[in-house]
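Before anything else, here is the set of structures, which you'll find just below.
We did not get these values from a lab; they are worked out from the coordinates using the rules stated. Being a predicted model, the structure only gives us computed values, none of them experimental. Cβ atoms are built from the backbone, for glycine too; each structure is taken alone.
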Structure P
Amino acid sequence: MEEKTIKIYSSYQKILLVGEGDFSFSLSLAKAFGSGSNMVATSLNSKEYLLEKYSRASSNLKELEDLGCTIIHKVDARTMSEHHLLIDKYFDRIVFNFPLFGIVYHDLHRILVSGFFKNARKMVTQNGEVLVTQKRAQLMKLFSLAFKAKLLFFGSIPFNEEDYPGYVNKKGHGKECDETFPIGDSRTFKFLRDVDFPDLGV
């Protein structure tokens, strides 16, 4: 099968998407690949919650399912490696876009991202990448949290919504969860497993 790409993502990669809102980012990738069979897309909330809160969730989920994407709801990024459908699953790319955006409690952000990194390290393949997209102004010790989880920063690229047709970011919290927000100067930060800690036999 011919490889298809969109920015830093490829149809040859096994991709895990974490913390999806209305699943428009997952759908953008799947449409670019012509299939979602190489992807697992997850959300923290239940399917019922998503259908109630996000105006496009129903159609996005239907299209993803038709494209062969595996969809899993009620997946907590802090414990995802222990989820019964994700145990012993490994991925070439693990993606978390705008984790906990809009929450002013920095401790909550730190706890979420720290837990995500620790779990992602258990699930990423030997040469895989863990990807976090954030506004640069909101990094809040992103690199040190990754290092504590034995992940090493190795670069970043600008994140532009127009690079992902159909993607619309969502606030994801409260009464305005279905509304978008300006992403400004955002980048996707890339992390690798530290080769000095080779505890994953894949």
Structure Q
Amino acid sequence: MLKLQFITHQTERYSYLDSARMALEGGCKWIQLRMKEAPLDEVERVALELKPLCKQHDALLVLDDHVELTKKLEVDGVHLGKNDMPIAEARRVLGEGFIIGGTANTFDDVKAHYQAGADYIGCGPFRFTTTKKNLSPVLGLEGYRSIIARMEEEGIDLPVVAIGGITYDDIPQLLQTGINGIAMSGSILRADDPVEETRRLLNI
């Protein structure tokens, strides 16, 4: 089964919570609650509603960015972007009992996160995406092949999750680059039936 991380997104049709609920109903076992523009109290409110839903579906819940809130709510972990708290500092705050993921665009990013104690890498973008501002350079298939090859050369064993504008048709080729999973948001929510689309993705 495809290792799929669903990243929450608010659209005209769906709230952050709706988007996560549909991914869970479709069988997704890993949700990242990403609410970049929202105030902290709103993130906490949604996370508190989402946590039991994830438990019910035997799914992991990681928060984007909010290290202190991750600790307070005792969710499974946190994902840190390039402008968020450094991974080593987050590890000091959280200890070993939480998952910490880091965003990477280059092999040097991956190596730094590995040395700082990250548990997985969100690596991208694969192609241009409208769900993220201040986009890093697009990687394409060759970018992933190059990063994975250098990781193997240097003995860095860390799960790499591809992200950024990925669609259903991209996944078979992406998996051949050596990555471990896929993070998706927009292409699931743009489907006529996001629950069914999640199921379809997981069966690749």
> Here distance in nm of label points 7 Å out along Cα→Cβ at positions 41 and 57 has been calculated and equals 2.8, so which of P, Q was it run on?
Replying inline: Q
>> Comparing distance in nm of label points 7 Å out along Cα→Cβ at positions 89 and 113 across P, Q, which structure shows the greatest value?
In response: P
> Given a computed value of 42, 26, 18 for Cα extents along the principal axes in Å, for residues 121-192 alone, which structure among P, Q does it belong to?
Replying inline: Q
> Which structure, out of P, Q, was helix-only ellipticity at 222 nm (-39500 (n - 2.57) for each DSSP H run of 4 or more, over all residues; to 500) calculated from, if the result is -12000?
Replying inline: Q
> In terms of FRET efficiency 1/(1 + (r/R0)^6) of positions 97 and 145 (r between Cβ atoms, R0 = 30 Å, to 0.05), which of structures P, Q is highest?
Replying inline: P
